[in-house]
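Okay, got some structures for you below.
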Structure 1
Amino acid sequence: MMNNLNQNDPLSKLKDLVEYNNKFKITSTDKTSKHYMNHTIHVLCLMYYCGASPDQLQKYHDQDISNFEKLPAPNLRITRENWRNHMRKSKNYRDYLDFFQHEISQLGALDTFQTYFPILIPTLAGAALHPLIHISYGIEFNLPQLLAEGLAYACCYNLSIENIIRDSPLTSEFLTISNIFDQISSLYSPKVGEEFNIMSRVRSVIKKYGREISLLVSSWELKPRDENLREKLNELTTWSIKLFAESNHKNHFDFILVHQIEAIQSFRVLSPLLTIEDKTKLLRLNFATLLMLFLAQGSPKLNSASILDYKPDYLVDIRTWKDLLSEIIIEPDEHLIPLIRALYQFDKETGYKDTSYNFNVALKTFEAFKLGGGWSYRGIGYYQRKSNL
């Protein structure tokens, strides 16, 4: 999937920056004690993908890495025997990182991934899907440090939804995602939106609607065959994009729903390395998170005309994917650039048309930032209601 044709070896620069960044914490804590993921390397990988020069990579790295602290000293020794015993504790990130880096040095990146990732799949809904996304960057760009970081991140910030994505179906009535959204839209509860932190909202959704979500997940039939999973993956991708795009309101797009699209891209990267059983489980997790995030973000209303009828007011000179990919690396936003890359990649796999729905989504989101809009952080559904939609 590498797209970089630049000279002066930007790949070597990327690898140098990855190695340097590996010494820093995976999250940052601001004055309000809210945790933010270290997206520096995500952006650098995608800038490289889009054709950035070594100087552009260095410039972005230098201005962003100042937000993060160096790793602390090791706290305990994680081993193959005890690695499951110290999970869900953020203070153990350094120790898990050391463990997975040692495993990669002994087993290699692929065997380490195939040994530990399948076990972690049910827990990957944690931290707004960031561990899953981080792992996929390590695999896609052949950067073992990122794989180790992502696995460590998954151990320390996990959220198990094993009961929601169980293999045994709870229903004999199988539905399309469109039918499922007709049902889940009736579950909206304003109390879920009282928490700013997204994972607090997700936990509230699971506590209040876990049974209903589990039933709906099981009604989306997944057969352990590659042809069926490809069809279902495209259906899920289409709906993840639709939910993100058509819920836009007053030049704002939902900040959390963009992570769902990134996670779908991660599935596309990782699935060739997984067994059919693990592909099925990971796709089921991706579908469950779509439903949970829909509720957590306020059950937003969708307006298809906002995308289908969109004509740019400001970015009139950007007419192709190539134009757009070149533009987004100039002043990259850490969530906008992965969104646009994922939309481009999906278009490339399914038709690659510059006048497509996905291109409109990418361009409209980019233009929203240029016109003073951007991300809605507290849930686009709540923002719609407060604006008297």
Structure 2
Amino acid sequence: MEDLIAYIEKLGITDLVHILGQIPRQDQIQLIRRSLFVVQPSLFEGLSLIVQECRVLGKTIVLSDLDVHMEHEYGVYFNRIDYQDLADKMRQLVFHAKPGPDAMRETEAKLQAAGLTTRYAKCFCEMVEQSQVIFGNDKPPSADSPVIIATSLVVAADMSCQMRAVDSWLKAGFAVVSLNRSEDIAVLKRDFPGISFAAFKHDTDTGDNYNARHVYINDLLNYLRQSSMAVCGIVEPDVCLYGENLAATIAKEAVNCLIYQEKNCIEGLQRFEGTAFPSLGSIFFDRQVLACYPSETFIFDQPWWDYWALLIPLIAKIPIKHVTTPFAYHVNHIQHYDIETMIRLGKILTKYAPPPFELSAQTLAKYQTIIAQIISNHSLDVAFYNLNISDIANHEV
């Protein structure tokens, strides 16, 4: 340092060169913002963080043509062994550059940073996938993090829709369990030999105010709490799930969060009194999410359970992902919901998300829209790639 100071004095430029030494980080950022441009005349580099700092601040930087600098694709490069080249480039810039802060350039840099972040993330994922192939560690995530679907099949004269749905789950790689009354299990086993069954018992503190055949959402949650599966799902029995390696993809995406998708009705939207009343029909989540659910009397095959199942994790600040790639299909059929039951179950939901009005037959659709918007606003949209859904779904449905 003493030799450098002596050389600066010899050149007679002590009034032009200021050696600051170590300064606080916030001061460094402000100096960069207010400078004409930044010069990085290095002969070797490590991470070259200064390049990224200038990029995010929209500040021009003149830097040596090292490979690590060139990879950033940002800045004005000079021949690192030619000081005259550096001087020429600085001379050209100094007459046109203006001191900052430059609000416009900083805003542009902020917008560009969002795209760069996404690109970097995708590149990193590609590197991981390539390394799995190269080093032979490409076993599907579901082998270590299996996914179980809990549902409740219904004894009916025509069970073809349910059989098609369950078959799609098994082909997609899911483990499946159906909660039913003991007397119904013997009948269902004949038509669904590839899945497990469990007899449900209602908690004594909930009160059985509904038909004894109904399964509460709490029954499904309690069963999943006793399972050892890392990722759990709740799917209505007539919803088909299509996608190559779908279970493995969901096992990867559902870690430490909850993911969901609306039903994709094959024949059109379900409507109630002329107003669309969409239903999710399928959710998947990390088993840790189970701890946030309180005991409630929502019925599995009735409205509101799915909205409640998403709203509770949101209140607990658990990340929610909305899958935009269609994989959940539902053959549309007429469904009639009892208004009194809808209001009664809806009022349970109002304990967690109270509306600014009294819940009634006239305000049900309005309340549903509000809850759906809240969920949508706090969900992160994600896409599943390479599921080959169209070929499978078109063949099956």
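Odds and ends about this structure:
- Ranking 1, 2 by FRET efficiency 1/(1 + (r/R0)^6) of positions 38 and 286 (r between Cβ atoms, R0 = 25 Å, to 0.05), the structure that comes out highest: 1
- Ranking 1, 2 by Rg/Rh (Cα atoms, Kirkwood Rh), the structure that comes out highest: 2
- For -17500 (helix-only ellipticity at 222 nm (-39500 (n - 2.57) for each DSSP H run of 4 or more, over all residues; to 500), calculated) the corresponding structure among 1, 2: 1
- Computed 18 for relative contact order in percent (Cα under 8 Å, 6 or more apart) - originating structure among 1, 2: 1
Quick note: the coordinates plus some simple rules give every number you see, no bench work behind them. Since the model is a prediction, treat every value here as computed from it, not as a measurement. Cβ atoms are built from the backbone, for glycine too; each structure is taken alone.
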